[in-house]
Structure formats: C-alpha cells, structure tokens
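Down below are the structures I want you to see.
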Structure P
Amino acid sequence: MAAQILATKRVEKPWGRHSLWPGFADPAVDAAPVGEIWFDGGDDADLLIKYLFTSEKLSVQNHPSDAEAHRRGLPRGKDECWLILAAEPESTIAIGPRKPVSAEQLRAAALDGSIEALLDWKRVRAGDFFYSHSGVIHAIGAGITLIEVQQNSDTTYRLYDYGRPRELHLEDGVAVAELTPYVAPSAPGAVAPGRVILVEGPKFVLERWDAGSREVALAAGQQGWLVPVAGAGTVGGIAFEAGECVLLSGVETVAVHAGGDVLFAYSGSSRLR
C-alpha cells in the first residue's frame, strides 16, 4: 500500500488568523490572515482535509447535494464535519434553524440580517464534533481551531456575510436549504477498544483511533486519509506527525503505529472491518 504525505495549501481569509496551530508557521504580521490549510490530494480525490483558524464569524452558508451539484455540471456536493481542537470560552457554531422556516422567511432574513437570530448557535469546546450534511445552513464562529473532513468540493452558497464585500449566492442557497431544525445523524460510536466511528456514510466514513498499533486494508481503488490529531507515528514506512495528512492507497495491508490519537477517513458508506 502506498503512503504519501500530502502537500499543504494555505488559504487567506478575511476571518482568518495570524496565530495558527502547532505545526503550522504563522503568517507575517503584515501579511493577510490565514483561515484554512488544505491537504492537496488532487482534483479527483473524493475527500478533502482542512484545518480552519477563525478570528471572526464565517459567513452563513450551505452546500449542494451530489444530485444538485450534478445538475449544475459539478462532480459532487459537499457533506462535511468538524472536530474542534480549541475554542475560546464564548465560541459558537450555528447549525440549522432554531425552528422551521419557509424559503421566503429565509430569503428575507438573509437580506435584512436577521438570519443570525434564526439559527441555532451552539457553544463549543475542544473535543466537540459536528456533522453537517449538504443543505444544512451553518456558520462557524470566531475563536475556533478545527479539523474539517469533507467531500472534495469548494462549492459554497453564502447566504449572509455580515457586510463583508464578498459575493452572496442567495437564490442558490435558499433553493438547496434544509428549512427544519438540524438533527444529528446517529453513528455507531465505539466499535472496538480505542476505535470510534464518528461518521458512517453516506458519503464517507470517519474513524477516530487512540494511540497504538493497528492494521488497515483498503479495497481496490479506495483511498484513505490519516490525520494525526496529536503526537507522531509511522505508516507504510512513512513517518507522520500532527499537522500533517497521509494519503493511503492500494489493497495491501499496512500497519499504522500512532503515538497519539488519529482520524482515519475514507469514502463510502461502510466501515472497514
């Protein structure tokens, strides 16, 4: 099985920071703030792994489903999830409306700014986890560092952006919006000592492993993304550490030795045995 440390792409954002996270070089004080670091697995990869660093609220937004994306000639929609690494005491994430709304109410609230009050803002802290499927209206708040695992799509519909001079996509966002309160999908949780399933389909599976050693065997044509949350380790003869991402491919069984907990993501709806 091939193992490859992925190259990173630093993405400047108006809501980003100059103080990032251990393992990442901070931007110069006179440079634009960095909001995201992407691990580049190529355009054909099913998944994309990111770190996010926020100093302000991100836009209120949502994303299309696979079917909606295909109607627009796009390769895929965007389901995503977030593992919170650090958060300031008052940090929040909005996910879904507090109560059912109509498309007309959502559009009007986005135009007059009252959309913030429609959303369900949840206080967050390190270790929290959220899964946001396509269509869910959401906004990540200020003072948060997180790891994002998502379908490999950058299609985002901004509904509201706090007056920032960036393009909005109101009609597209309202058209695909889930208008009822968010309900978190169930996941199996712990399935073996030191192994927890955080997401089990329909677009990808995400596992979290404690420190230790285990073996991985992917199906033919399947890829896996190993994301160390803390510590260092080795896989397939490649050393890794927190702040990196290892892309695995091939059908041979490979041993993973981790000195800290790691995330392991792969596309599909069924977990590996």
Structure Q
Amino acid sequence: MHADWMIPDWPAPAGVRAVFTTRQGGVSAAPFGSMNLGDHVGDQPAAVAANRAGLQSAIGSRPVFLKQVHGRGVLALAGSTPDGLCADASVTSLRGTACTVMVADCLPVLLCLEDGSMVAAAHAGWRGLAGAGPMAGRGILEAVLAPFRPAGQVLPAPAAIKIIAWLGPCIGPSAFEVGAEVKAAFELSDPAAGRFFAATAQGKYLADLPGLARFRLQALGVTAVYGNDGSPPWCTVSNPSRFFSHRRDAAVGTGIGHGFGTTGRMAACIWRV
C-alpha cells in the first residue's frame, strides 16, 4: 500500500481488510495526478488501467468498479462480476473480491458484519443518501443494509446482527453549500435531520454530509460508526494535496480550482481475506 493511503482505524474482524486511496501513488499526469481511478473523467485510459492494476496488486484482491449514478442500486458481487455495471453500492461474502466505490466529494461508506462474513461499500452523495421521490427516506444506506438482515426482516436490525461502519473522506460541513431543496429532502423523512444544516447569509445552507450519514445509520440500528467526524482533516475540498475534489477542482473561472473543469477519483475498498 502507498504510505499516503488511508487504512481505516476501526475494529473490523480479522478476516476483513479495507483501504481508501488518496491522489498519491499512481501514474496519471496533471490534472489527474497521480492516482486517478476514474475511467470517465478524461484521463488517459492506459494511466487509469495502470492505476487500477496497481491497486489490485497492493490489496491482493480484485476491486470491482461500478458505474455510479447517485441512486440506490446495490450489486451483489460474484467472482466474475465485470467492471462498469450500474449501481451505487456493492456487497459480497466472497473472498478475494473487493467492494469498491469511487469518490471525489461524495461520502464512501464501508460496512461489515462483526463476524466478517459479509462486506459492502456504498457511494453516498446527498441524493443517494436522502432517497428521492417515492423513495424519500429510503436511500443507498437502507438499500445496502438490506442484504445484511435475514430474509423478511425489516430494518433497523436487531442487536443480534452487529454491523460495523466506516465513513471515509468527503466534502466537509464548512464547504458543502446547498440549497433549501436539499435540506427539505432530508427533512421530508425526518424533520430532525434539519440540525445538520447551518444557514448562511446568502440564503443557503452548509450541510454536514457525514453527520447526516451517521444520523441515518443510527436510525437503521448501526451504532458502531467510525471514521469521518466532519473535522477539517477529512474534508476533500480543504486538502488539495491529498484528495481529489469535484467541487474544488472542477470549478472553472472561479479561482477555486485548477481550471481544467475536471478532477480524478479516489476509491474506498473493502474485502475478505
């Protein structure tokens, strides 16, 4: 593993491994320097392939990359599952296959059963986290946790089903400015979610994405949540030397980003050994 990559500090069982890549450790040229894993952002295909191969070699398992669409689709991984299938989360009980999500401001959520028999990774932007339309309040976390419960059982999970979660880096609560419609989307299913939004002088709100995820996980019976606490070191926007950030790097003509209108993607992976 590259020295800059993040190994989650959480009480995962002995047979579970996880990692979050940073922008260091790859071969991509600027503005994707250097560990870009996204094949849809304009980087050279050979560089992306080399970076993905390097990740697979480092973790000793095959990362399965999804086509993420900010939805609530969950893919159950088999050993032969190809890259590029449409979903925003994956789950597996197999060894040697890594559930993988790519991010550049959205929140990566890694999950495992306490006994290590099942692992999952979810891509949680605000749309996927909140759920939309008739699925309001039933977003990507509700969907990815469903395979962890016995057939026919409704979440929240009983105490006998112990699930551990880790939240990776994402856009922080000091940088994630949103409109009133985002606040309303979360309050539609639970008005108490409003406390994770701070009003600005411009009539918008600063949203605490990891706080919203912790709030939703707790409501689902997942109380063992580690990682991102919303503090500055976890913010993708505020740490340009370490993290890609779509909001920062893709800003053209604002003086915020590099002006190229695009950025790379990092990955959160979890797998059984």
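When helix-only ellipticity at 222 nm (-39500 (n - 2.57) for each DSSP H run of 4 or more, over all residues; to 500) is computed for each of P, Q, the one that comes out at -5000 is Q.
Source structure of the calculated read-out (relative contact order in percent (Cα under 8 Å, 6 or more apart), 21) within P, Q: P.
Structures P, Q were compared on mean count of other Cβ atoms within 10 Å over residues 216-223, and the highest value belongs to Q. Structures compared: P, Q; top value of mean count of other Cβ atoms within 10 Å over residues 16-23, i.e. the largest, recorded for Q. A value of 26, 25, 15 was computed for semi-axes √(5λ) of the Cα gyration tensor in Å; which of P, Q is the source structure? Computed on structure Q.
Coordinate-derived values only; no laboratory data. For clarity, every value in this text was computed on a predicted model and none was experimentally measured. Cβ atoms are built from the backbone, for glycine too; each structure is taken alone.
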